[in-house]
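Below you'll find the structures, each written out as structure tokens.
Here, each number is a calculation from the coordinates, and none is a lab measurement. The structure presented is a predicted model; accordingly, all values stated were derived computationally and were not measured. Cβ atoms are built from the backbone, for glycine too; each structure is taken alone.
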Structure I
Amino acid sequence: MTSIRHLGHAGFAVEHAGLRLLIDPWFHPAFLGAWFPYPDNRPLLPEVVAGRWDYLYVSHTHEDHLDERLLDRLSRDTAVLVPRYRTRSLQRRLAALGFTRQVPLGHRETHRLGPDATATMLLDTSHKEDSGLLLDLGGLRFLDLNDCNPPLSDLPGGVDLLAAQYSGAMWYPNAYDYPPARMAAKTAAVRADLMDSLVRKVRLTGARRYLPSAGPACFLDPELDRFNDRERTIFPHWEDVAADFAAACPGVEVVRTAPGDTVGALPGPDGREVPPAPPGRWLTDPAGYLADYRERRREEWQAYHRGEPAPPTAEEVDAHFDRLRRLNRPLLADYRGRLALEAGGEAWRIALGDLAARVDLEDEPVDPGYTIRVPPRALRAVLDGRAGWEEALLSMRLALHRDPDVFDLTLLSLLRYGHQPAQTRRLVHERTASDETVRRDGLRLQRWCPHAGEDLAHAVIADGVVECPRHHWRWDAATGACLSGGSLPLRVEPEPTEPEAVPVPVPVPALSTEPAEGRIP
């Protein structure tokens, strides 16, 4: 018998022929107490803690996937399927919690779970550290992509059930100070991009059924209540976007679940029908449901506000950014940007690149391109090492402004990944070292997107423009100049007349289910 039970957000409990696997269980507030699972899944916590699990899979280190409070209550005898990231940060954090029976798996590596069950890891192969998991369970293929974006060329086919993100999980654009009309346009564009990405994943995997997952979260702190507006943010409910999906993927069944629901009518001889649950109050009365949820968790969201944090000092801010500069010299080698940081009435102009860090260029002043307004409490958490900039930004407690309104990949990468320089070194490599190319429509262009490493074998090329299929950056097909998305150029030239061995787009094959050589230590 095979059973897949949705635990809420990106969490699943999978059972097959006596094997039990726990995936991304999240129950407690994340990102400076800002995010809560929606709808509330806390009633499932006791049985998850009491359960016997053969395997645990944690996709990445974001707190809505790596819930350390929950993991601390699980048996340390559980084996962990862990993505083999360059930084080993997830492996170290799990080991610190006592999970030493780890099965590290690289991109497309497979581990045998049982006689007729395998797990294959899929990584975002760019500088980001995200992962998804393909489970082959007696012929049933369940692909859990949560909020991961592996290269489109590496997605498996023949998928029976796909669980993947449809709602946003980012601070852009809703944490920026755009005027209403511009905010509405940017929000609509991000939502359209999210749906486009999902549709591509469904089509490339041949998914027969789709389970909306990995969001949205909700914000119980009244200070953040505006981000619960499902119409004006990148955090819609599935019902807000279902019609668009149905129009794009008319033959795909949508499996709509609430926390605790079991997916019904799984294919195969042991499939069983589970009647769908009636719509919950979180759908029929979302405002009332959210108000009650906020009251139930009052102690938890108020915890962020307790006590008076020590005011951040200029010396602490300088030391923090000095350390980031030292760890990330390759990233900042030719960067002269400045960041304006504001907290509690204090303001700092922080020089980030090597030149700007040491010299004030009187003849060519460098104005801050980004301004970040940080509550002193959140900045204190960053300076004390209790949170990183990634967690602080995801909390939506920060407010951002940029002028010009252009994405600065170097700055945001420094803030998000600077404490893990292996990631920023990979980013530098993606920009400068990779010479792999692909031929498309009379052009030869670099194969991997300079922004997030997507395979441009799947790029859209039309009307003299090359468009990345993941985040929809656009470049001039003749010059490689970036037209929208950011400022990084693309290496592109007319296709040479002489044939040469270069990668070309090919049909996406199904992944091998042969087990990897690795065994549990």
Structure II
Amino acid sequence: MINNPIIKGFNPDPVICRNGPDYYIATSTFEWFPGVRIYHSTNFQDWNLVAQPLNRVSQLDMHGIPDSGGVWAPCLSYQDGLFWLVYSNVKSVQSPWKCGDTFLVTAANITGPWSEPIRLKIGGFDPSLYHDTSGRKYLTYRTWGPRHHSNPHNNIVLQEYFHEQQSLSNQRKIIFTGTQRKLTEGPHIYQKDEYYYLLVAEGGTEYKHAVTVLRSKNVDGPYELHPDEIILSMIDKPFEPLQKAGHGAMIHTHSNEWYLVYLVGRPLNGRSTQTEGTKQGYCPLGRETAIDKIEWRNNWPYLVGGGQAKELIPAPSFFTPAKQTDESFIDNFDKGQLDPEWQTLRIPFNPEMGEVLTAHASLRLIGQEPLISRFDQSTIGHRWKHINFDALTSLSFKPNHEQQNAGMTMYYNTENWVYCFVDFDKTINSRSIKIIQVDNGQAQYFYYDNPILIAQAVENISIKVSVRQSVFTFYYSIDEQNWTPLKQKFAAWKLSDDYVQGKGFFTGAFVCLHCSDLSHEGIHADFHHFDYQPITISEA
């Protein structure tokens, strides 16, 4: 059996492809750089990060984009000896004016190098490239408004793509206008026997999410709806551990089996929202990737065991026992480059942001703009992958006035974060530890009236955060043996799609290292290590 989710933490909108017995899942990254995360597996249970293809600004320019803009729902495929990746770079996310650009890159190997992008001139998002058995190629996508981003505009459009000319046909055909669930998006086309199958996401990427299926004997339709319309949703099962199931993509395996990957959310037990009388929780881990097995009846796909998200699902015939993996992450910054687990906000890790000091086994972050900025932050982030974990770091930092700070932040987006940091406090003429919380744009300040003094002789200051279900707490230490807790308890559930701006954003919680300097003096902080350790429930 396979355990869900197969890829933990913020990894939404999965799409799956294969090259022989090797399988690859690509997920959305939104404003986090590099763009798109690609995971590899040969058994459907062990998925390892192997590529982040959009690693150059020429491929992905996100400077100044809004929270939850950037890379939406990429599509990865393998055909003609190449990997093909199409993706959107979304520049506006507020209704009714949402917009962005769509691009295609290719590579002979999954690890690259990936090509410079070809711009696909479409007015939509969630692009998917289908390679027909005839040799022709088609792009499907969901169109933008113009009256409103989502409702009642739900058109899925098909256009032929000509790779030699690097252009699309002028003929745009609407092949589906959605069901009563609306919010139709994320289209993918597949072929089996005499039919083409169209999969779309509907209902919105929250608790009404669903996978809708259609079929046709022609790639451009007309398409008829599945007898059940949807093959996956958790809308009528609000108390199950996996929720928000939707946005699926199918794969035909080399063993002649069929599977579906899709996104899920794991709500916390400690907090709940009321949605039409049902209890549904907050998901700070973001939308994660799950999988299920497909069976075919009367030339229609169904999920084995029913159309709901399951924690255990049947393994494929080529399954090998899952490896016993250590889910902790320890970075001593001694590899000469930033570990792929880290991502940065909107811009690549560059000399203006900092460098990995191999000789000193440390990460140097050079102060730039603060956590509210959508431009040049010196921030690196690691996904929350567990609802109980500890994370700690040690830094040396010698600010000379109050506009300079460095430390650890629990981050969702520019308007939702909690930052525990070292700064210089002129009232005590010394370094100090403080906390700022920004909650949907509203700031609260802790230890400004009574700052925690750091003696001048102290070289390294350690900061730790302990996350336990719906709350987290910071600690500090000068020897990493004796930890002093900071009395405030913060709400982990607030760092979630379900809370931010009254629900509707698309990423997940990160634990980050950050350095900012409003004085522009180029102050830097050296981080000596980072430790992320999951905590089992019995230990929590």
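Among candidates I, II, the computation of helix-only ellipticity at 222 nm (-39500 (n - 2.57) for each DSSP H run of 4 or more, over all residues; to 500) that gave -7000 used structure I.
In terms of distance in nm of label points 7 Å out along Cα→Cβ at positions 118 and 478, the structure with the greatest value among I, II is II.
Comparing mean count of other Cβ atoms within 10 Å over residues 70-77 across structures I, II, the highest figure is found for II. Upon calculation of volume of the Cα convex hull per residue in Å³ from the atomic coordinates, which of the structures I, II produces 166? Value 166 for volume of the Cα convex hull per residue in Å³ corresponds to I out of I, II.
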